[in-house]
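The numbers here are math on the coordinates, done by the rules we state, and not lab data. Predicted model only: the values in this text are computed from it and were never measured. Cβ atoms are built from the backbone, for glycine too; each structure is taken alone.
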Structure 1
Amino acid sequence: MDRIAVNGIRAMGAHGADPGERETLQPFCVDVELACDLHEAASTDALEATIDYAMLHAKIVEIIERRSYILLERLADEILRCIFLDPRVASASVCVGKPEKLDGATPSITLSRINPRHHR
């Protein structure tokens with residue numbers, strides 16, 4: 001299976017379990033990797049035959065900026081749900097980090113799932 005990755009997506013959002021975290025914007029970083037068949041895109045050189053990573057980036061930023069969740073796990077799950085609207089995606093991994101949460105460290109979570117809408 002072929003892969004498309006978009007790494008280092010950065011956006012400001014209001015997510016967190018600690019007091020005040022959902023009231024103040026803070027930075028989030030996201031890496032995504034999608035498994036899909038890219039043979040048609042490679043042979044036709046047509047954008048519509050692949051996943052438009054600029055559109056993917058924009059959708060992820062929108063989720064981070066316009067929604068608010070307590071857990072990073074929920075935020076990552078919502079990103080996966082958005083990715084899986086495209087049945088060409090067989091599976092995906094989403095890593096969400098909070099670079100300013102801990103002094104000198106970036107906590108992150110990674111969800112890896114199979115797309116229930118995928119058709120071969």
Structure 2
Amino acid sequence: MSRLRRTLIYRLPVIAYCGFIFWQSSSASFGSLPTFAFSDKIMHLGGYGLLGVLVFRVLAQESLPLSRKHLILAAIVFSTLFGVSDEIHQGFVAERCADVFDAVADLLGSTLGVLFYAKIKGQQE
């Protein structure tokens with residue numbers, strides 16, 4: 001696979017999605033979304049689950065000298081650290097605040113997304 005094709009298929013989605021998360025975190029909270037108890041935590045689970053999948057996809061197709069377990073761990077760590085950095089970023093945005101429980105939801109979402117995707121990919125191989 002050419003370098004350009006690999007970038008467009010694997011790398012660009014991670015960059016674009018991280019950019020989307022940053023952009024969304026830079027603006028005031030969406031007041032029109034339906035809310036219920038812990039709805040924001042569910043959004044963090046889903047959002048960072050998707051980021052974990054995208055990061056695992058890009059790491060798995062690279063020629064890295066890492067075992068599958070290490071690729072899984074690297075994807076979880078990257079996604080979680082991005083979530084933590086996003087929470088810090090939100091601490092400096094008007095009408096937003098940093099929340100440690102959002103970071104925990106990011107960790108859980110990243111972990112579930114990566115493990116789910118790795119399991120599916122493992123069954124296909």
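Identify the structure, out of 1, 2, from whose coordinates distance in nm of label points 7 Å out along Cα→Cβ at positions 15 and 111 was calculated to give 3.2.
2
Out of 1, 2, which structure matches 121 when volume of the Cα convex hull per residue in Å³ is calculated?
Working through the options, I get structure 2.
Match the computed value -24000 of helix-only ellipticity at 222 nm (-39500 (n - 2.57) for each DSSP H run of 4 or more, over all residues; to 500) to one of the structures 1, 2, and report its label.
2
Thinking only about distance in nm of label points 7 Å out along Cα→Cβ at positions 63 and 95, which of 1, 2 has the largest value?
Top value of distance in nm of label points 7 Å out along Cα→Cβ at positions 63 and 95, among 1, 2, belongs to structure 2.
Thinking of 1, 2, which structure, once relative contact order in percent (Cα under 8 Å, 6 or more apart) is computed, gives back 35?
Source structure: 2.
I have 0.50 for FRET efficiency 1/(1 + (r/R0)^6) of positions 7 and 39 (r between Cβ atoms, R0 = 35 Å, to 0.05), calculated from one of the structures 1, 2. Which structure is it?
Corresponding structure: 2.
Quick check: 12.9 is what I get for mean count of other Cβ atoms within 10 Å over residues 47-54, calculated from one of 1, 2. Which structure matches?
Value 12.9 for mean count of other Cβ atoms within 10 Å over residues 47-54 corresponds to 1 out of 1, 2.
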